[in-house]
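Participant: Below you'll find the structures, each written out as structure tokens.
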Structure P
Amino acid sequence: MKNSRQSVTDEDRKRLVILAIILFSLFSVLIAQFYKIQIIEGEKWSQEGLKQHYFVVQEPFLRGTFYSNASVRSGHAEMPRPLVVDIQKFHLYIDPKSIPEVFRNPIATHLMEIIPLSPEEKAVFREQFDKKSRSRKLAMWLDKESQERVVEWWKLYAQQNGIARNAIYFVTDYQRSYPFGKLLGQVLHTIQNKKDEKTHQALPTGGLELYFNRYLKGTQGKRLLMRSPRNAFEMGTVIDVPHNGADIYLTINCFLQTIAEEELAKGVENAKAKAGWAVMMDPRSGEILALAQYPFFYPPDYQLFFNDPKNTENTKVKAVTDANEPGSIMKPITLAVALKANEELKKMAKAPLFDPEVKMNTSDTHFHGRRKPLKDLHPHSFMNMNMAIQKSSNVYMARLIERVVATFGADWYRAVLHDTFGLGEKTHIELSAESGGLLPTSGKMHPNGTLEWSGPTPYSLAIGHNIQTNTIQMVRAYAVFANGGYLVEPTLIRKIVKTDQEGKETVLVDNTTAGRMARFPRVLDPETVKLLVKGLKYVTKPGGAAPRADVPEYTEAGKTGTAEKIVDGAYAKNKNCSSFVGFTPVENSAFVLMVVMDEPEAVFLPGVGKNTLGGICAAPVFREIAKRSLEYLGVEPDDPNKTDWVNETRQLKKLYETWNNK
């Protein structure tokens, strides 16, 4: 018996030891798991726990605003006008897990009565209530009225049915709005409605919105909301303050832009053209005062434009992106090259290439290297420089360049076009996709394998063929004539200003300093400029190519251009790019203005002439924009009775008739 009891006791002890070991092991595992959860993974599980009670929504920033130029009218103080405004909107969200299944249908039905939705949108709307998620977006860009209607109904409904008040909540956002509608649409562009899901940043569609996105975009903030029946969805704590984007003060004046757009639209319709655009620039500062294009682009309807290839074409800023042959507006530049050659020869104590006052034989239309004669619209026997610019003579210009190349060489000629007028390179205007155009280079090949520069090339360049330029380039070139010989830098921007939370302003970009204008190089001698301007004044007078550009009560100088467009590598006979570029008043010009008509209807207007000519379709638009703009700017008329240049025009006519036996 004794041995038996002893054996049982030992057996019990073994069991107790094993049990103790098991319990200790389990306790150790529990301690280790507790340590892992509380210490090692403490932050992770704390966040998971907070998610059951709190959630974070994005706190939006204000994207930078574009402001109109308010400084163009001397002596008239104006407040900068916003060209875009960010309007507060609301995105509607739900927390499906906080909404009992029995209430989902009635809640969805009532919300769909408040929020206008298509049948397809309604189906997607209802599906969101059944998602296994704590946050689903129901609707975007609701206005304040719709948001308040939802809030008013939901407060009572949630209270009556014991549902967490923030089972439905709103996230505030800002939507671009355009107080001037279509004004400056292609230049400004817009941002897409749907933002990048990772960065929460707006996606620009083009224009200045895209070019300056790095300045315009801000930084999202964060707001902490609590999931609780006692906490309203409109409450929350900002845990990360948003930072707004920088504001951009443009050189564009909204009133000048309005004038340009109105007159351009009329001109395009009258000419039955495919499109048209106009650029107005201050010739001294290079500031673009207006940049109009028709057909218009309305930013809020951007999807309609980008979903239709025909309309997509109208979203581009064609004055920047499209390079065409300039045609006869190149001829004053040709004269500038020849006069510059005279200056060089004078320094070398040699005889000049030509005398602007002396007649030149223009009856011989054959040029070395050209298979076909180079003709004028009307044949002339003899001309001087002023007659040639007034009548837009091809032969006279080609003869001058023939002498230039024979004396200084083709490379010198090309260098003057590039260095003096900036042709063949981008202006670096603040817009994407600018075309640098084409200025032929000796020895360089076209994509089709032919040489860019051959024997006849100088004659073609002299009359605006075999060269491609964009409108900004040509406006800058004519600014050289209007400002006394300086090559300016075109710009759309006056200032970019960042304002912090305390209201302190920091200027990030400043193009209004005197130092900027001081950098502009003088590229033409003042006397050369005077000779060219005198010649350009004859163009808008009787006997010139553009009397329809004559601005009532003001002096003006300018030139017409009519060039056939190149389609599939060949000239299209009935597709023209027609233009007029000029400046007014002639002394101390308020602006340089170029008007382009893209593919005006190829018809003959009885008593007027060919509709495709720049002097017919583009010149009247120049006149109307210039007249209204000068009145707005408060520029005093410098020729109220239109007597300026009358005697000079009569004398030139008499001399021309004598030389040509008219």
Structure Q
Amino acid sequence: MDPVSLKIKAVIGFNGLIPSGLHYTPDGEHMLYPLGSFTVLKNIRSGKEAFFDGHTNDVSCITISADGTIFASGQSHFQGVKADVLVWDLQKGIDLLREGSDVMIGEACVIHRLKQHIGKVQGVCFSPSGAYLVTLGGQDDNALVVWDVESGSSICGSPAGTDSAVCVKWHTQYENRIVTAGNYHVCVWIVDFRNTKLHPMNAKLGSIRRVVLCLAIDDAGDYAYCGTTTGDILKVSIDRNEVVKFSDPDTKIPQLVCVSKNKCAVGCTSITCCLNPSLDEPNIFVGAGDGSMKLLNTNCNVVKGFENKVLGGITSISINPNGKNYIVGTNESNQYRVSTDIIKSSLLTSCHFNPIKDIAFPMGCSDLAITSSLGDIRIWNITNREEILRIQVPNVDCLCSVVTPSGTGIISGWGDGKVRAFFPESGKLKFVIPDAHNSDVDSRSKQSGVTALAVADSDTSGYQQSYRMVSGGAEGRVRVWKITPSHQQMIVSLKEHKGPITCLTVNSDCSQCVSASADGSCIIWDLNNYVRINAFFESQIFTSVVYHPDESQLLTCGTNCKISYWDASDATAIRVIDGGNDHMTSLDILSKGDFFVSGSKDRILKVCHYDNGINVAEGVGHSGVIQAVKISPDENTIVSVGSCGEIIIWEAPDYNAAAEALE
């Protein structure tokens, strides 16, 4: 039986760290942006999404041709390995999205796969006609290459400079001119198509030494505006002579015209040239590293009254083709719609900008999901794809979270060794257990703090009833706590594991708890007498363990790419099945116990029949490691979270039909 493909209901995610990664398509109906190794095409009105899947590692840059028929994306890779540039058929992708026939768009839309740069592709840009493409390599490569789009062959190339180039733009008026900028230089290139050569000319910057982060060229093609790490903007004349003989002097040399007097806080990280309807004159829209936005005139002076600020450093600015607004992306993975006068802004989407470590559902509630990541916990309405509440603890990694059975508290474990509990309605702190586990980083696992949590008793009587909580730490200890409305007390500390606790699960009557560890052991604990009942071992790192609903068996997964069945009474191995092509990371099981879901480092979500061990459904959509998977309480939805900060909401397969097909 071939596994069916799981249907994606929605995706929450955006990699805001990519410079100029968020784009309007020229038709004004779609947005294009990176998410890990995928590029997402989203219809603005309907919210439908499609994913261009072809890169082997994270996307590092994106550009769209002026006519909107094609786009190019470059990727980052390991040092010494060639990083691909893919040229895609954007129009075909838009047509597929409108038809709703395909969510994952693969090689069918790849026009060319270009291999030249080593390690990373820093920037890509099309010529005004879309006939040529220029690509810029990363710091280890630092090469500039011009490609013929129709044939996919390279025309010419050259080192981008004596120091690293950071950004590249094609001239807005000339098919044979390119501008690059980076560490202490701005350079204007002429492409000699006849002799297949590149002719550079550095702009004269005088005593000004700046590292340029972003670059924009005005519509007339006379000037380049360069945003720098120091926050000032350089206006550089980019007119130059055509290629002349060595004996003939250059009469037009690119040079610095002026430097802005006002600086952007935390550097100028994004810049674009625009025509503001309110001012009826050309302007420069500048985004800063602190989230502030400004309009400058062509003399690089701030236009007073046209300023705003958003959450996160601005990395992308894209103008709506109809000229009515902009979309702005930040390094905290927020997307904003900004008015043409930039005074008004509204949040379009928000998501985690670091790997998500855990996900939890409140008991009996399938509309809400709680995710944990670096610095915050977020509560989502997964039906509407909206963030309801954000609980922030800056610069501390939230490693795990659970919701109490009554739904009156969110208990979370953090990298600083503390257990923090919050009220889910307001996000206010309910209690803190300091030094619940060791906050020192373990030398072998490189982990610290509270790595696993479980609630051992029901608190359905609300604040009047005490309950027990089980916590696991990076130092290998399992601790049981008594939680009351007035205080939190440690009942016992159990030390038998020699590695970080990766998962804790409690049986239905709260008499037993199973702890999985990175030391290759799982221990079954008696929660009445607080002693070890049994244990089982494998030469791997256990990453997840769950009880079968009848509690006769246990299901585990880990780094050996297998899923193992164990007898819960005597801890003997029953069977082992293949789980994935890489390390397994997470498991969850249906309430009837007939199917279970698994996540893996190979980025594939799998639904398997428990008795047969046969894979009945697969979900392909993650661009990084699947960190955790959970089945919603109503079992109509599966939610998985990944290392790129993405949350994918899947439509559950027809379990009855799958069971009948296996009979």
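Participant: Figure out for me which of the structures P, Q the number 5.0 belongs to, where distance in nm of label points 7 Å out along Cα→Cβ at positions 61 and 573 was derived from the coordinates.
Facilitator: This value belongs to structure Q.
Participant: Assign the value 0.6, calculated as distance in nm of label points 7 Å out along Cα→Cβ at positions 213 and 269, to the correct structure from P, Q.
Facilitator: Matching structure: Q.
Participant: Here helix-only ellipticity at 222 nm (-39500 (n - 2.57) for each DSSP H run of 4 or more, over all residues; to 500) was calculated and came to -1000; which of the structures P, Q was it taken from?
Facilitator: The structure behind it is Q.
Participant: Between P, Q, which one scores greatest on relative contact order in percent (Cα under 8 Å, 6 or more apart)?
Facilitator: By relative contact order in percent (Cα under 8 Å, 6 or more apart), the leading structure of P, Q is P.
Participant: Using Cα Rg over 2.2 N^0.38 Å for the comparison, can you identify which of P, Q gives the largest number?
Facilitator: Structure P comes out on top.
Participant: Given that mean count of other Cβ atoms within 10 Å over residues 277-284, derived from a single structure, equals 14.5, which label among P, Q identifies that structure?
Facilitator: Among P, Q, the structure yielding 14.5 for mean count of other Cβ atoms within 10 Å over residues 277-284 is Q.
All of the numbers you see were taken from the coordinates with simple rules; none came from a lab. Note that the structure is a prediction, hence the values are computed from the model and not measured. Cβ atoms are built from the backbone, for glycine too; each structure is taken alone.
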